[in-house]
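What follows is a set of structures to go through.
Here, each number is a calculation from the coordinates, and none is a lab measurement. Note that the structure is a prediction, hence the values are computed from the model and not measured. Cβ atoms are built from the backbone, for glycine too; each structure is taken alone.
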Structure 1
Amino acid sequence: MNIALVGTGNMGQAVRTLAMEQGHAIVARFDASRPLLQADLDELHGAHIVIDFSLPEVALSHIERYCKWGQPAVIGTTGWYDEVSKVQTWVNKHDATLLYAPNFSIGVALMTQVLGQLATLLNELPDFDVALHEIHHTQKVDSPSGTALHLAQVLLDGMARKTHLDIERQATRIDPAALHVSSSRLGSVFGEHIVSVDSPFDQLTLTHRAKNRDGFAYGALKAAEWLHGRPPGLYTLHDMLAEPSDT
């Protein structure tokens, strides 16, 4: 598969290394020194898929360009999800093919599905409360992580008695209708997401711990392989898990 990489930071480098190990070809690369928005479609050199781990401030502009070009793309950049409806409009208008996720770890995708089922059960068990905590390295710029907010939203969507997120520290007693989401920044931790369920009787903890960036690169490449040849649409990792590739 011919891949164009957009973003050559830590994630872009991890994707490049693993892609080459798996026999894929990197046919084009774009970053701040060679911006995608100053390129034309020919400069993708016939890439089957773009994998984009760039920056939130250019994510929407990149996505619009992929849609207009009819260029299938896997989007790992976050920070644009309040514009999903706009992206869906572009996808429909241009018959585009995109897949996005806040986290390309297959383990996080599995955890998300588990939490969807757990939320349905917790909704009928008012004595069981739930909270979410995440830990990342000290160089991470956002807090809480996009993944933490995504996981929390899955819980929120499935629990009628939880109506909103209460993020970070508590200065006063927490609203029972709030789902608490907190963060820590520590050393070089790649990423941990911990969902805690507590009742007067027992406690349950679900943890996803990333060992390295290779897991995210692996998920992005699996998504690219799955997306290649798919009909137009706006997909997520859940679509990929629900319908495994025939290849």
Structure 2
Amino acid sequence: MNDIERYATFNFQLRQTNQTADDVPADLSTFDTDAAYAVQDLLVTKLSKAWDTTTFGYKIGCTSEGAQQLLNTDGPVYGRMFNSSRFVSPVAIDPKNYTMMVIEPEFAFEMAEDVPSGAVQTADTIANLVAAVIPSIEVVHHHLGGWDVFDAPRVIADNAIHACWVSGSPTHSLQGLDLPTHPVTLYADGAEVSSGRGEIALGNPLNALAWIANILPKYGKRLKAGEIVTTGVCMPVYPAQSGQLIKADFGSLGTVEIQF
């Protein structure tokens, strides 16, 4: 078993048992970003088989300064999202399935077309390939001893610490939407606990979508029609507690609710 396989197996076993470890094994702690994405690919293969599921798109993490500081990264990372942990709002979720329930309201996009090979995407060009914008909440959790042990390779290797994704109703046109200034408010049991705007995600959620469209070919992938990408938290993250009702209000785009 090589180091890529050992690292993927380490993360796979933590996810299967929902247990935590203080850190990754010391001899695996020096992985770079490219090696970490190789670990992620193998982890996703293992989880897809174990959970009898498939992937439907990507999550982008660390698109806000707050998330980058929390996870000791200097830019975005991506992971895969699984159909077995994809839900439609409103939904009841069992908190026992997670080591923690960190709430991240995010703008997500469904792709209308495959991203053309070789074309560098911008917010303006990628917008033309979008079928819908979707209000959503990503729940993240991790299996290491604390946030302080993370860096970009550790985040990437653990599938960008993705737990599940909950979607609201899609809006099938970006016409008239000013996504950078679009407000989002988060409530827990009816009380406001956080707020933000689209610009917190790389200045514009579409910038994040363009980023992943441009980075995926480096790893032998590209965005395809029908895939969904969630573009990173647009406010400070919120740690939910068992029993709470969480609601993210995206204004004209609708709401997303989770009962833990």
Structure 3
Amino acid sequence: MFDTLQVPILILAAIVVLYLLNSIKILREYERGVIFRLGRALPAPKGPGIILVFRPIDQMVRISLRQDVLEVPPQDVITRDNVTIKVNAVVTLYVVNPNDAAIKVANYVYQTSQLAQTTLRTVLGEVELDELLSHRDKLNMRIQSIMDQRTEPFGVKVISVEVKQVDLPEQMQRAMAKQAEAEREKRSKIIHAEGEFNAAQKLVDAASLMATQPMTLQLRYLQTLTEIGVEKNTTIVFPLPMELLTLLNKIGVLGKAPSEKP
């Protein structure tokens, strides 16, 4: 049997063992623990693995080092050319300094989200709509650079910012559709005109070549008759030699010549 002195010692030992067991904390590979001892933060965060947190002297704040993705809600933006649009984005970030993330801001995720919204409105409000639609990568890098500078003081690194969706007013969509249609019609007319020009140039070259050999024109004439006859149509063609037309033209000129004399 235990005497009266051993019982308090056993109770005290059990309390110490339970306190030590309760002080054991396990941090995962991607977690760090910022320890506040008597209200003051220790210089270096603890973890990963097994650490001891002696309450109530110590208090621990867990900080995750994994990448986190924030979705910026749709923002009403007025571009430099006075077009009202709705834009949302996705921000990728992670913590590089757990102590600063736990001490310098109340909630680094909420802080970064608010900075993303204000930066998105500010940057996109300085550009025109065409630049936003055609140079989105450049604007993403600019927003990311500005946010990274503003989040660095509280230990957060912004990896990327991607403008996810741009919602245009219905009236602007119709205007852009008309502009695109007019642009396509313009290109169509230019291509058609270039084709006509090239065809005319080829005809001039062919005429110049046939002028050197008159027999080629007769051969081309006979080839055309052959193509017409293959189609089995009701067209009746009377071949008339070009030399006969030339002779008749000369006779007509000679026949008119005496009557024109006074």
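Work out which structure the value 1.6 belongs to, where distance in nm of label points 7 Å out along Cα→Cβ at positions 77 and 117 was derived from one of 1, 2, 3. Working through the options, I get structure 3.
From which structure (1, 2, 3) was helix-only ellipticity at 222 nm (-39500 (n - 2.57) for each DSSP H run of 4 or more, over all residues; to 500) calculated, if the value obtained is -7000?
Here the read-out was taken from 2.
Given a value of 162, 45, 35 for Cα extents along the principal axes in Å, calculated from one of 1, 2, 3, which structure does it belong to? Structure 3 accounts for this read-out.
Looking at mean count of other Cβ atoms within 10 Å over residues 133-140 for structures 1, 2, 3, the greatest value goes to 2.
Which structure, out of 1, 2, 3, was relative contact order in percent (Cα under 8 Å, 6 or more apart) calculated from, if the result is 21? Clearly, the read-out refers to 1.
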